[in-house]
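Quick heads-up: structures coming right below.
Each reported figure results from applying straightforward, stated rules to the coordinates on display, with no laboratory input. All values derive from a computational prediction rather than experimental measurement. Cβ atoms are built from the backbone, for glycine too; each structure is taken alone.
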Structure P
Amino acid sequence: MIHNRSDMRALLKAGVDFHGHLGPYLVLGLHMGRVAVRMLKPKRIHELSVKVWTRKSPPQSCILDGIQVSSGCTLGKGTITVEESTRTKAGFRKGNRIVVIRPGEAAIRLLTEVSKDSHPLKIREIAIALHQIPDHELLTIK
């Protein structure tokens, strides 16, 4: 669980190392997975799973890398499933408990500025802005 800024910086670094660059959807996925782990408190590696609804191409599909790094759910373990959708959300499951997490209004406003053709500096700027938004404003959680 991420308790402080240095832990969050370490998670962000791990995400960038895994994904290859800092991007908004990576950041969104990191925050979503971190919140799900905090809420559902899995104790074993296969205890948590997630179904993600998103586009299956970049930049939206980059959310999957963030979720993998922060939640421990991975495509290789089969604990992530992905369904093509234009509306991004993730349903995390531990046993019979499910937490559905979507981008909040603040995130949606910033994400509408991102496309495959966005300049790399603009992408990084939006990613940093998303990362600085508190989870309760960045995400809608049910």
Structure Q
Amino acid sequence: MTACPLCAAKSENVLWHGSYCRVILANESDYPGYCRVIWNAHVTEMTDLGIGERKYLMAVVFAVEQVLRELLQPDKINLASLGNQVPHLHWHVIPRFSNDAHFPDPVWAARRREASVVPLSTSALTGRLAVLLATAG
């Protein structure tokens, strides 16, 4: 990979930006609230980070999960860190509903039905994240 799309990000909907990572709202129309937590520096694996950096990153991931649970009350939250196609450390935080397009399968599986989309207030998400992550840096 010559140019990393997460290092040279374009048109991201950034919900929160800290010293080490950022939270973006993914453009997934079937999945309102689908967020990515992206490590700002180009590293590939969790073990590329020091212990403190790992704890920091996971605290951000868990804060995103908490906010999405509060705001959307999903049936489940999926957390995934794959990096097979984009080898830059990032986590997917995906609210799941029993009537979403792929449930109970992963969002990357074959579609089962048309999505029944839950409305999301981006400003509420941004505001709540800012409060939870105010001390994260």
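For the reader, a short list of remarks on this structure follows.
- With Cα Rg over 2.2 N^0.38 Å, for residues 27-66 alone derived as 1.36, matching label from P, Q: Q
- Among candidates P, Q, the computation of Cα Rg over 2.2 N^0.38 Å that gave 1.04 used structure Q.
- Computed over structures P, Q, FRET efficiency 1/(1 + (r/R0)^6) of positions 51 and 99 (r between Cβ atoms, R0 = 41 Å, to 0.05) reaches its largest value in P.
- Among P, Q, structure where helix-only ellipticity at 222 nm (-39500 (n - 2.57) for each DSSP H run of 4 or more, over all residues; to 500) as derived comes to -14000: P
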